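Take a look at the structures below.
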Structure I
Amino acid sequence: MSEETPTDMKPLKPATPTEAAQPEGASAQKSATRLVAGISVLLALAVFAVFGQTVRYAFVTFDDDMYVYKNPVVVKGFTFQGLHQVFTHQVCDFYHPLTMMSLMLDDQIYGLNAGGYHLTNVLLHAATAILLFLVLRRMTGALWSSAFVAAVFAIHPLRVESVAWVTERKDVLSGVFFVLTVGAYGRYVEQSKVRGPRRGVFYGLTVMLFALGLLSKPTLVTVPFLLLLLDYWPLGRVQDAGPRSGFKILLPLVIEKLPLFALSAAACVATIFTQQRFLASVNELPLVPRIGYAAVSYFAYLGHMFYPAGLIILYPYSQKGLPWLEVVPALVLLAGVSVAVLLLCRQRPYLLVGWLWYLGMLVPMIGVVHAGSVARADRFTYLAQVGVYIMITWAVEDWAASGRHSRRILSVGAIGVIVALMICAGKQTSYWRDSELLWNHTLASDPGNYFAYNNLGVAMMRSGRLTEAIEHYQIALEINTNYAEAHYNLGWLLDQQGRPDEAIVHYQKALKSRPDYAEIHEGFGDALAKMGQVDEAIAHYQKAVQLRPDYAEAHNNLANMLVKKDQFADAIVHFQKAIDLNPNYTEAHYNLGVLFGIQGRLDEAVEHYQKAIELRPGYADAHGNLANVLAAQGKLNEAIREYQRTLELTPNSAQAHYRYGQALQSQRNFGAAKREYQKVLELAPRHVQAYLSLAWLLATCPDDSLRDGNRAVDLAQQAEQISGGESPQMLDTLGVAYAAAGRYDEAVETARRALDLPATRNNQPLAEAIQTRLKLYEAHLPYHEKP
């Protein structure tokens with residue numbers, strides 16, 4: 001790891017045109033360029049060697065659904081409507097529009113193929129590693145030290161969570177903009193020192209890139225402070241300021257960064273606003289324990305940096321509190337290192353910069369401002385630990401400069417460290433192959449991790465292992481009785497198993513911990529709807545869409561309940577909102593088709609049934625309802641095709657056979673209609689309408705060979721017996737059957753009974769038809785349909 005310049009050297013001065021024209025200088029420059037390019041290629045290869053395996057991996061059962069495959073914005077692909085949504089609303093409880101844009105673009109390219117999303121993460125991480133190397137080298141002039149820092153950043157096992165988890169796209173995307181921001185700022189400083197003409201351009205570029213970084217992940221808010229550190233080292237702006245007082249040196253540098261501080265302040269306000277419901281009050285977690293957890297987290301991250309074993313996706317807060325035996329050593333270590341770097345900062349300024357880089361960049365995630373139930377997470381170290389890598393690398397380089405054999409030992413050691421880290425990171429990445437492996441590994445490392453039990457339950461539920469899923473949810477709740485997500489998941493599963501009363505108990509407990517959790521309100525509404533408590537269900541669905549206006553499922557379910565209340569206009573609004581949010585929402589299209597059918601808006605009903613079938617070609621109910629609407633429109637040929645498709649999908653559907661028979665009868669295909677009615681009675685022996693339709697056909701068919709009056713009488717009488725009452729249709733059918741069997745007196749008496757019914761008197765066309773048939777019976781003539 002030999003260096004071209006001392007470790008505290010100021011940025012390399014660009015070669016003048018005269019120097020660049022010298023043959024030896026040009027040759028050296030070409031050699032240096034090839035070396036830099038080679039290192040960049042090796043960094044990319046190292047990243048792909050470790051993380052390339054993820055292109056074969058699936059999504060995991062932790063937020064990937066919310067961010068990608070169930071996200072109504074992402075699943076539409078890259079659209080102007082989606083762009084408007086992500087820039088004007090918080091999505092996934094954060095305001096990070098560029099991250100969501102990148103996921104939308106992935107959906108446009110890859111659909112829901114998880115490998116494509118993983119590939120994008122790997123490419124972005126490789127780009128960040130290479131850019132980090134290039135920027136450090138330009139700012140410090142230290143080629144091999146910069147390469148080593150970038151390599152450790154690229155392949156450390158602590159990077160696995162950020163790269164292998166699709167949801168953490170915000171880490172790798174913001175990482176690119178972070179390094180570009182630092183690089184642009186370095187160029188701005190270079191131009192400032194020589195009063196170059198492009199100084200303003202690079203300053204504007206710094207501001208723009210920083211804004212893009214904040215739009216990818218708002219935790220970059222500490223970058224302006226980091227740039228002040230870089231002014232001290234390696235940019236040397238403090239030393240260049242001469243013997244002025246510290247305040248006079250610092251003030252111009254701070255003023256210079258006011259636009260950056262303003263962007264940070266805006267990002268902080270936006271984050272607090274979007275995360276307000278997750279922020280814990282002082283009563284939930286007092287300030288002193290928060291500081292204790294922060295100290296332990298700083299210490300733990302350093303421990304995992306040197307010994308990356310037992311890494312897991314989530315480290316929850318201890319249910320028993322944090323013992324002071326952990327807090328005190330952490331505080332002592334942090335204080336000791338801080339004092340040491342202050343004492344050594346004049347001789348080794350990189351120590352102070354690297355240490356404050358580490359401490360400062362972790363501030364937004366360290367837990368002093370507490371949100372959620374996670375004490376720490378590996379992904380939080382993504383950019384922060386670069387500072388520690390710089391500290392150690394430059395310190396070791398200083399040590400190596402003092403010995404004859406130190407450089408050889410250092411080179412071998414550096415290669416050994418990189419190889420060891422690659423092996424560990426590759427193994428850690430392999431745990432992300434699928435959800436079950438990931439959560440089982442988490443439990444093997446941390447048996448009391450209730451997050452893991454809950455998410456393993458989700459994975460088992462999706463694979464159909466419902467009993468095991470319930471057991472894992474229950475274990476999670478034994479560890480943490482107030483764990484809202486486990487209560488919600490258990491409630492949802494119980495509801496799906498037809499146990500809504502038990503589900504409601506868990507939804508109620510979940511809402512005590514998370515009253516502003518839209519998914520719980522939606523699930524609660526589902527259970528209440530199954531219990532017949534429509535008004536209560538509506539209240540919870542309304543709360544769900546209030547909390548999450550983009551919650552398509554809640555809009556759809558709310559609309560279903562409004563239909564039950566005959567509030568059709570409001571129901572249409574919510575069905576349409578669900579479809580606007582998710583154009584591929586099959587059930588919403590189907591439900592809206594049903595409602596339009598009820599309202600007699602048949603063309604619109606057809607449109608939505610056809611869309612539902614397009615999205616799910618095997619949707620039997622949609623085929624059947626579409627056939628009914630087409631039949632009502634008189635489009636019998638099209639209706640019959642849909643009935644035939646319905647029966648291909650559900651051959652034992654009595655109702656489909658019955659409707660098919662009616663369509664065939666309307667087409668005068670009496671023989672086929674008869675067979676369908678008979679099939680209905682085989683499948684559903686108490687299907688009253690099938691008895692009546694078959695009786696009518698046998699009594700009135702214009703085809704003499706199909707008429708059978710006595711059989712028609714039997715069928716009509718069975719229908720009357722099954723129904724246990726009289727109706728105009730039933731008596732009218734029995735009357736034509738008696739007449740077909742030559743029993744005219746009974747036919748006359750039955751027709752007169754039908755005419756006496758209030759329902760007949762209130763239906764003038766039916767009354768006139770029965771009166772016409774009565775005259776035939778009185779003349780001892782049967783009633784037959786026209787040929």
Structure II
Amino acid sequence: MKKLATLICFLLLTFSTSALANDVRAAQQLLTELGYNPGPVDGSYGGKTEKALIKFYAKQDKKFDGIVDKNELIFLQSFLNKTDKAMPKLPKGKSAKITGKKKALPLLKALILKEVRAVDLSDYDLCTSLMYADFVDTFREMKKRNLDCLYISQKQTGWKPNDRNKAFKYLRRYQKRYNIEVPDYNLETKIKPFGSVAQTTEIYEMLNPDFRNQILSQYKKKKKERIDFCYDWFPQVAYIAENQSKNIDGSQSWLKDSLRDGFVVCQNTFNTSYLAALFSKDDLSGIKNVLETWIKNDAPRRDVETPMNIFGYVLLINKSFAALEMLKDEFNWSDEFNVQLNKWIKVRALELFPTDRTGKHLTSYCRQVIRDHKDNKEACKNGGILRAQALLRAGIFTNDPEFVEMAYIAFHRYMSGVRKDGSVAGDSVRGCTAADYNIWATQFMSDFHELWMQIGSPLWDFRVKDFGSVKESIEYSLALRENFELINKYTWDDQWKSCGDMRKDKIQQATLRGKDYYPLESFGSYFFTFKPNISKKFFGNSYVRHGTNRYTSQSGSNYEVSYLYTHPELTKGKREEAAKLAREAREIAAKIQKKKEEEELKREALKRQIEALKRQSNEIVPVSFKNVYVKVSKREGNYQDAFIELSGLTVGSEEYKSLELILMIDYAEKSSSRGLTKLFRIQVSADSLIPDFALPNLDECKTIAWKKINNGITITFLIGNESEKNLCVLRTMYPEKRNFLSSIANALPDILKKGLAEDQEQLEAILLLLKDAKQQER
């Protein structure tokens with residue numbers, strides 16, 4: 001027990017110390033901005049911080065109480081909001097930006113961990129945060145204040161289009177070194193991967209009759225806010241900033257409740273948005289506007305001020321290309337604009353190369369055995385095949401054979417890093433995320449293969465030397481779905497350091513997610529080709545589809561839908577049945593929606609009724625009386641009552657000959673942290689307060705609110721943290737009497753002072769309990 005008590009004390013102390021440090025850090029930041037010198041912004045309360053606070057308070061003719069809490073933060077913030085401070089200027093150059101972000105990390109971390117809200121920030125802090133990370137809340141707050149500090153909309157200096165010779169330099173060296181021949185393909189006879197939006201929607205609904213409802217269910221308030229944010233913010237983005245918020249909260253990526261930056265939010269919603277565009281004109285218009293604005297502005301560009309491998313940029317370019325692949329015909333762009341589109345596509349694709357921007361560029365086969373980070377090249381991992389996919393899409397879109405051939409070389413180089421068992425050497429070393437990345441890399445490779453089949457023959461058995469083939473790579477990832485820990489033999493020990501609880505027993509993050517997080521449809525054509533019995537389960541209700549963000553896998557493509565469009569024989573006899581199921585699903589959804597709307601109307605009506613009841617109850621009127629008698633009973637355990645009789649009573653304009661009521665007190669347990677009282681209530685007769693016809697309605701109320709006695713019915717009025725229960729009884733009362741009990745409760749101190757004038761000790765004790773109850777009510 002002593003150990004347990006010590007542990008509890010330690011945890012409480014740790015929690016309070018952590019909370020104090022956050023308050024101190026925020027106060028130091030505010031003091032710094034106000035021109036005082038609290039020392040470093042580190043959350044450590046020392047002499048400099050104390051002197052700065054004393055000086056600040058003295059200047060306002062106030063005295064610092066010696067404790068840093070929310071009161072100090074509010075006081076400091078109010079003064080900062082009044083200061084006319086110039087907006088922060090964006091640092092120029094890599095080192096200046098890195099240094100600036102380090103200084104801003106406490107502010108960014110507080111936002112990401114929701115320790116501070118955008119609405120609480122000064123204009124200066126708000127714009128400082130937007131310099132390094134774009135969040136939904138900070139962007140909206142900026143617009144609300146009519147500020148102009150969306151730094152991500154400013155084009156970076158030093159950017160210029162990437163020359164294709166420079167982009168393809170190392171791919172050509174790789175091709176020459178191994179004398180690689182590109183297989184036959186034909187851009188003139190390429191297969192169109194998707195039909196009209198109606199045809200595409202029909203196939204989606206054939207696979208899942210509830211498809212449309214699942215997509216539209218994303219438009220709940222919070223998710224719709226994010227989608228609307230993306231339609232507003234995304235077109236203004238001039239370049240893609242890498243990892244604005246990742247790892248800042250101290251985790252490997254993001255803690256469960258941490259804020260994600262705009263790039264993460266909008267990349268996640270992008271897939272849902274262009275799927276919704278299949279049957280939503282608003283979403284079609286939103287996606288069209290995003291793409292049109294980017295094309296006109298020659299954006300978004302890669303970040304030229306980062307040494308990182310721009311994976312976020314690579315992923316977004318693929319997703320935007322995937323949206324074009326599915327929706328371009330619906331945009332009705334002119335021939336002139338399509339010329340501009342083709343130029344935009346090529347510029348964006350060329351920016352992805354060379355793949356490895358830092359270190360030695362890869363012109364040899366990828367390493368099968370990776371000994372250190374130098375051996376682990378981006379070209380040999382998911383980022384490499386994702387680039388190859390984007391380049392192939394660009395070649396097919398623009399009919400550019402050089403793009404197609406270089407895409408194949410990039411694919412060849414990636415496949416040289418696939419081991420004989422099908423594992424991806426570069427992605428399998430990642431610790432608790434190795435299974436995730438191996439599957440994602442294979443999905444990207446499978447997408448590349450789907451694209452290649454639009455212009456050439458399938459490459460199922462393609463392999464570099466005697467390494468793993470396309471088919472074997474998919475089969476290894478499918479095996480991982482059954483046992484994610486299979487990959488642990490390849491992981492590096494140092495890659496497990498930031499894996500938290502998963503580190504001890506070497507549990508893959510994928511294991512915690514479960515295999516259904518990784519949809520089989522990602523490898524649709526593999527199953528249609530080699531496992532038709534499994535692919536049959538994709539249709540109708542026999543196979544559970546996943547959340548809408550899983551429909552398009554990771555890179556934004558759903559090629560099982562494309563495969564069924566280009567192989568109509570597989571859907572024979574299923575279209576009519578699927579259309580019927582989809583129709584029934586929509587009818588059910590419409591009924592559910594109607595019921596939801598009706599329930600929402602009921603909730604709104606009830607809410608208005610409750611607000612009216614509260615308003616009527618809170619209309620306190622004066623209470624006066626001629627005589628009062630109070631008798632306090634002896635306390636029994638945790639319970640005590642006091643009988644009160646009032647004569648010559650006036651409540652507002654109403655006069656009463658007499659009124660009897662009982663104060664009922666339930667004391668809190670000694671060990672309770674709730675205060676002195678657990679419950680404080682007034683009990684009175686329902687006579688003259690509730691009409692006879694309404695008495696049966698009391699059956700709907702809690703037993704604590706009323707009861708039957710020999711002389712009729714008594715009701716109770718609660719004072720304290722359970723006072724919301726009064727509303728049920730108030731609903732049954734005469735409207736003009738609904739403020740009667742609250743007015744009596746308000747007058748209790750005067751009633752008790754007069755009734756217990758001869759017993760000051762008892763009076764002070766009950767008044768203390770009454771005060772405690774009212775504090776809990778707040």
Structure III
Amino acid sequence: MTDVTSPPTDPAVSKKPRQRRLLQKVLITVGVFLIVGATFSWIVYGGGEHEGPGEVTRAAWPSGDVEARKRRQQRAIEALPGVANAGQPAKQILFGDLHVHSTFSADAFAISLPFVSGEGAHPPADACDYARFCSALDFFAMTDHAESLTPQHWEETKESLRQCNAVAGDAKNPDLVPFLGYEWTQVGPTPDTHYGHKNVIFRHLDEDKVPKRPIAAGGLAAAAMRGRGGLSLWTLASIPIRDFPNRKRYLDRAMFQEEVSSVDDCPEGVDTKKLPADCRERAATPQDLFGKLDELGHDAMVIPHGTTWGFYTPHGYAWDKQLAKTMRDPKRQFLFEIFSGHGNSEEYRTFRGMTGSSDMEKGGCPEPTADYEPCCWKAGELVRKKCRNISDEACDKRVAEAKANYLAAGASGHWTLPGATATDWGDCGQCRDCFNPSFNYRPGGSAQYVLAKANFDDAKAPYTERFGFIASSDNHTARPGTGYKEVTRRKFTEASGARDADWAKLILGEPRPLASMSRKLDMSKVYQMPPFQALDLERQSSFFLTGGLVAVHSQGRDRDAIYDALKRKEVYGTSGDRILLWFDLANGPKGRAPMGSAVNLTEAPRFTVRAVGALEQQDGCPEYVEKQLGKQRLQHVCAGQCYNPGNKRRTISRIEVVRIRPQTSPDQDVAKLIEDPWKTLECVGEATCQATFTDPEFVGAGREFIYYARAIQAPTPAVNAAGMRCTGEGAERTCKPCYGDYRTKYGDDCLAPNEERAWSSPIFVRP
């Protein structure tokens with residue numbers, strides 16, 4: 001019998017099956033992780049969509065409503081004494097809003113996000129529905145930021161406005177006229193490079209009469225709108241996880257930002273009509289903007305706004321350089337936005353936030369006064385309070401450094417003092433005796449300064465501006481004309497901020513004690529910060545208002561009649577209420593000359609001013625609005641509150657007249673040329689008021705005089721009318737900010753008494 005044995009096993013051979021099995025397990029595990037990861041990533045990060053234009057509600061406007069508006073005005077006119085014998089023309093006053101943003105604007109999209117208690121999408125179609133059914137306006141303009149308007153969004157904006165125009169009824173007597181426009185949003189880091197913001201608005205909607213693309217500005221605002229808001233990729237990636245139920249809105253935002261960033265700049269030096277439609281056209285200065293509009297040849301107007309807003313305007317800024325021949329265009333730039341939801345830009349004051357050089361590194365810090373505390377001074381005083389166990393000399397050095405660092409940081413000065421809160425800064429930088437002033441007021445951009453200042457490049461023919469005055473809302477939730485009711489602050493104004501303390505930490509960082517020393521900021525890094533950090537949004541929220549309106553004295557309700565009234569400057573602005581106002585030169589060369597006129601006289605000018613208070617509002621909305629919109633859309637678009645007038649009108653308390661004598665030589669002090677008020681015409685406490693007056697000083701003066709009127713109502717409660725709500729003086733002064741974030745109750749409208757008003761366009765009288 002033969003002994004049979006197995007051959008010896010080769011160790012290398014025996015390991016192969018085990019290695020294969022191990023590799024299979026690893027591959028299966030990795031595959032499972034990849035599938036799970038991909039599934040998780042899709043659940044969290046999938047599904048971002050293009051922000052579309054929305055759908056215009058096609059319901060017809062109630063029959064007879066437009067005629068009812070006319071009848072209400074006619075009854076008010078008839079209540080004015082002597083009007084029947086005053087030759088009052090049969091023009092209708094129409095109300096509109098020429099400054100409106102949808103979530104096609106990058107900043108509007110940002111405040112729509114859930115982590116700042118945003119409401120979600122408010123595209124152009126919402127603006128049409130709001131103007132028709134909520135605010136019951138006669139006209140509005142869509143003016144999204146050109147810097148973030150993609151070619152697709154521009155086309156969608158045009159089509160949405162055409163749909164809005166189509167549902168408005170008879171073209172000769174529509175219930176609403178929508179205008180196409182965009183905002184040229186220029187921000188420079190220094191006074192020499194800053195020109196500010198301008199709305200460009202076109203007469204027509206026809207494709208062959210409007211541009212293929214908007215014209216954007218360069219500068220800091222453009223960079224901010226194209227970037228990811230200064231947030232790290234990790235922070236951006238974590239937000240949809242942190243707020244999982246609302247993740248889609250953040251993903252839509254990412255899609256929007258990708259679309260904005262993917263648009264290439266147009267080639268330079270090419271006629272604008274020959275450029276492709278799918279690039280982003282830029283104009284670095286007003287001169288460039290006006291030149292491109294000339295190349296286009298379309299009928300368009302350019303309206304500067306925000307000229308006193310220290311929110312982004314550098315210290316030391318003044319309008320002066322825009323008076324130069326190359327930087328002005330009177331045939332297009334003939335209106336000036338005097339008031340908006342960002343505050344008042346009317347009044348001139350002599351204070352400045354910085355003295356001496358316009359170079360922020362070299363400028364000095366002025367002393368405070370009873371009506372103005374420079375923020376650089378406040379920075380020094382906050383540091384002084386922290387001086388402990390050091391010599392007076394060392395403390396003074398720290399104070400001086402704090403002032404210099406604040407000025408060098410421009411609009412981001414609040415970041416030079418870590419730990420300083422909105423209450424620490426208080427109302428520094430504010431005009432304490434102005435009506436509803438814009439934030440960190442820059443008087444060199446005020447309407448009064450602009451009219452009084454002259455350019456003497458041509459000594460034989462000095463140039464001065466002859467602007468008409470308008471107001472609008474600058475609303476960023478597609479809500480034209482929000483000022484009809486002082487309600488829902490967090491929906492009808494731009495007040496926005498973290499919805500709770502955890503989100504505040506993510507956005508602004510951990511709170512910290514007030515630092516004992518200031519720090520010098522690296523401005524190249526500041527310009528890369530999120531706008532809600534680089535700019536002082538905490539305090540700004542206390543100054544956001546519901547916004548103003550523009551009113552036109554129009555021969556009719558159609559598009560051309562409204563646009564022609566704007567070109568005539570037969571327009572005025574209101575702080576939101578629909579005050580009726582007439583301001584006329586009674587003895588013009590051809591008889592009555594309305595507001596906005598420029599005339600030559602050989603005798604003393606004689607003026608007539610008439611005002612009628614706005615109709616008081618009833619709660620809620622007219623019944624037909626809910627029937628047309630439905631409950632859900634009524635709430636989303638109108639927030640449940642509409643223009644809903646009763647029969648009683650508010651009281652006109654007084655009429656003030658401002659007189660300005662433009663410079664006739666460059667050494668004249670502008671402050672001494674502005675008389676505000678020059679005359680105060682007391683009213684008798686009724687809804688109607690009218691007065692006549694003359695100016696005998698005009699004869700023999702040998703110079704141009706400018707006059708405009710303010711009709712002022714008796715005080716009524718208004719959102720944020722008290723700004724930072726400060727009381728006390730000096731070191732005892734304390735403030736109670738009205739935050740846009742969780743620290744102020746969401747339903748708190750921060751109401752305070754406010755004298756709502758209307759500003760006429762000026763009348764320009766030369767000998």
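Just a few scattered comments:
- Label whose coordinates, when helix-only ellipticity at 222 nm (-39500 (n - 2.57) for each DSSP H run of 4 or more, over all residues; to 500) is calculated, return -16000 (choices I, II, III): II
- A value of 242 for volume of the Cα convex hull per residue in Å³, calculated from one of I, II, III, originates in structure II.
Computed from the coordinates by the stated procedures, all read-outs in this text should not be read as laboratory data. Owing to the predicted nature of the structure, the values given are computational and were not obtained by experimental measurement.
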